[in-house]
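Nothing in this text is a laboratory measurement; each read-out follows from the coordinates by a stated rule. Owing to the predicted nature of the structure, the values given are computational and were not obtained by experimental measurement. Cβ atoms are built from the backbone, for glycine too; each structure is taken alone.
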Structure I
Amino acid sequence: GDTPGISRTRLHKMGWHSSDTAQLHFDRVRVPQRYRLGEEGAGFKMIMGNFNGERLAMSAMALGFAQACLDEALAWARQRQTFGAALIERQAIRHKLMDMQMRISSTQAWVDAVTQQADAGQTGAEWVAQVCLLKNHATQTMQFCADAAVQLLGGMGYMRGTVSERVYREVKVMMIGGGAEEIMKELAAKQLGI
């Protein structure tokens with residue numbers, strides 16, 4: 001980090017505040033060969049080899065974030081009183097919670113299936129396509145659940161300090177990181193020969 005010619009400009013992000021993100025500038029930087037990782041000229045290939053694992057991990061993370069939003073929304077609905085009854089007594093609220101659960105359950109099943117395939121060594125083109133589509137589905141589940149939870153919590157959902165507000169801020173980086181939705185769809189289509 002203190003090599004002559006390297007400088008940094010901090011980037012300010014919507015979310016992931018605990019992650020130090022910066023633009024790196026290299027001006028005639030010399031890196032001794034002893035610091036090289038892998039074969040010369042093979043760096044991009046090494047990075048590409050990690051993408052599918054990253055996408056699967058992000059799918060599992062998105063699932064966890066979605067579940068955290070449902071947990072908070074359900075707890076809130078059970079204790080929050082409006083017009084003499086808990087929110088959970090309202091049919092519209094129960095239906096919103098079930099919409100969240102439905103998406104979480106489908107995502108969980110898909111994460112389990114794709115993970116089992118990876119554990120069994122089935123990581124060919126069909127699996128890559130499933131990982132790409134799963135990443136989209138899981139992050140869309142996260143987005144839906146974060147939005148639904150913030151809405152259900154009402155004014156509290158907009159306040160810093162609630163789980164759902166925090167997850168709401170993190171949704172976009174999850175949807176973009178590891179490959180944006182459009183890239184995931186295109187890669188999946190190519191893997192499936194479509």
Structure II
Amino acid sequence: MNFYIVIVLSVFAGFVATSGKYGDITKVPTTGASLQTAKQDKLTYGGVKASQKLAATDLGRMSRYKAKILAVAKKENIDPAIITGMISRETRAGNTLVNGWGDHNNAWGLMQVDKRYHKPVGAWDSEQHITQGTQILIYMWNAIKKKFPKASNEAVLKGSIAAYNAGQNSVTDLNKVDQRTTGGDYANDVVARAQYFKSHGY
């Protein structure tokens with residue numbers, strides 16, 4: 001085996017180990033997007049198929065940020081597909097933003113950091129911004145893990161994605177994490193989109 005192959009395999013093995021720290025996104029059960037969310041793209045159906053279609057629409061746009069997403073994922077020891085799924089849901093890979101802002105000028109950047117609860121940092125599409133959004137998610141993961149210490153990492157991951165949207169206090173049942181999220185499907189939709197991006201190079 002030549003030196004180059006050894007290096008590539010070593011890097012790949014390290015990435016696989018890293019990707020599961022906060023749970024394996026491919027093992028998180030999901031019902032996908034609601035019909036309400038799917039209507040963004042005039043789809044007449046919901047579910048995982050709808051989430052995949054929405055993610056596929058964002059795939060080309062997402063490539064602009066791929067290097068930054070991968071850099072943040074490596075630095076924060078989290079699966080890049082999770083970050084990508086959230087960016088797809090939050091801003092359709094930046095496509096819904098006006099001068100970097102969304103949510104009636106309350107939320108900043110690709111990951112929609114809410115200025116009412118956090119001080120946004122960095123340009124809307126910067127690595128610094130993606131790092132901030134990812135660190136907020138990790139904070140939520142730790143909070144949900146503390147609340148449900150016996151839950152699997154995958155269950156905590158889904159709960160933390162819901163908490164990113166609706167706050168940690170909104171997650172009272174890990175079997176019903178979307179009770180208070182936007183559209184009643186935020187975590188399920190993000191998980192399904194993340195699984196799609198996982199199978200497409202993220």
Structure III
Amino acid sequence: MNSRFRVYDLALAGMFAALMAIGANLTSWLPFLQVAGVPLSMAPFFCILAGLLLGSRMGAISMIVYALVGAAGAPVFAQFSGGFNVLIGSTGGFILSYIVAAYLAGKIMESRKNPSFPVFLAASFAGIIAIYVVGTTYMYFAVNYMLNTKMSYAGAWKIMTWFMLKDIAFTIIGALIAPRIYYAVQKSTQHRRRAA
């Protein structure tokens with residue numbers, strides 16, 4: 001019985017790792033998907049959705065798989081990039097932040113037996129805050145100490161403003177659609193348990 005659940009969970013984790021690759025490269029396929037020159041990456045959206053739907057453990061594992069596949073050289077990061085050098089570059093912190101964000105969103109979800117919309121919304125916003133705090137802080141240090149270019153911490157946050165507005169909008173959309181998917185997944189899991 002446990003092995004079946006492991007296979008099912010790993011399949012969902014793999015699916016979200018694949019969705020991350022698609023979401024990160026959406027504007028590479030559809031370059032017109034931009035607002036004020038800001039590409040509409042769906043990676044943060046899928047990251048938080050993974051935490052909401054898979055929980056802290058499997059949500060984080062799906063993001064670790066995504067990061068490892070990209071670090072190994074597969075072109076799954078933005079603009080079809082890959083390799084370890086992307087992780088240590090200025091945007092690498094955002095890739096690593098997805099692990100923290102999925103885990104945090106999942107932990108908040110797990111704190112309630114039957115989460116309501118406010119819980120989904122709080123978990124989603126906790127996830128997006130984690131992405132920006134970790135990612136922007138990492139970018140600041142990478143630019144100043146790895147790339148030897150001067151950038152203020154306030155300047156790093158200013159660069160991220162347009163992306164932040166887009167991701168806040170997607171975060172609210174994700175919190176609105178996640179409950180229906182969440183309870184459908186829960187129902188499916190209960191059905192599998194009875195069948196086993």
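Numerical summary
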item	result
Entry that produces 18 once percent of Cα pairs over 29 Å apart is calculated, selected from I, II, III	II
For helix-only ellipticity at 222 nm (-39500 (n - 2.57) for each DSSP H run of 4 or more, over all residues; to 500) computed as -17000, the structure of I, II, III it came from	II
Given 20.8 for mean count of other Cβ atoms within 10 Å over residues 46-53, calculated: source structure among I, II, III	II
With mean count of other Cβ atoms within 10 Å over residues 142-149 derived as 15.6, matching label from I, II, III	II
Structure from which 2.8 was derived, distance in nm of label points 7 Å out along Cα→Cβ at positions 30 and 150, options I, II, III	II
Origin of the derived value 1.4 (distance in nm of label points 7 Å out along Cα→Cβ at positions 166 and 182; candidates I, II, III)	II
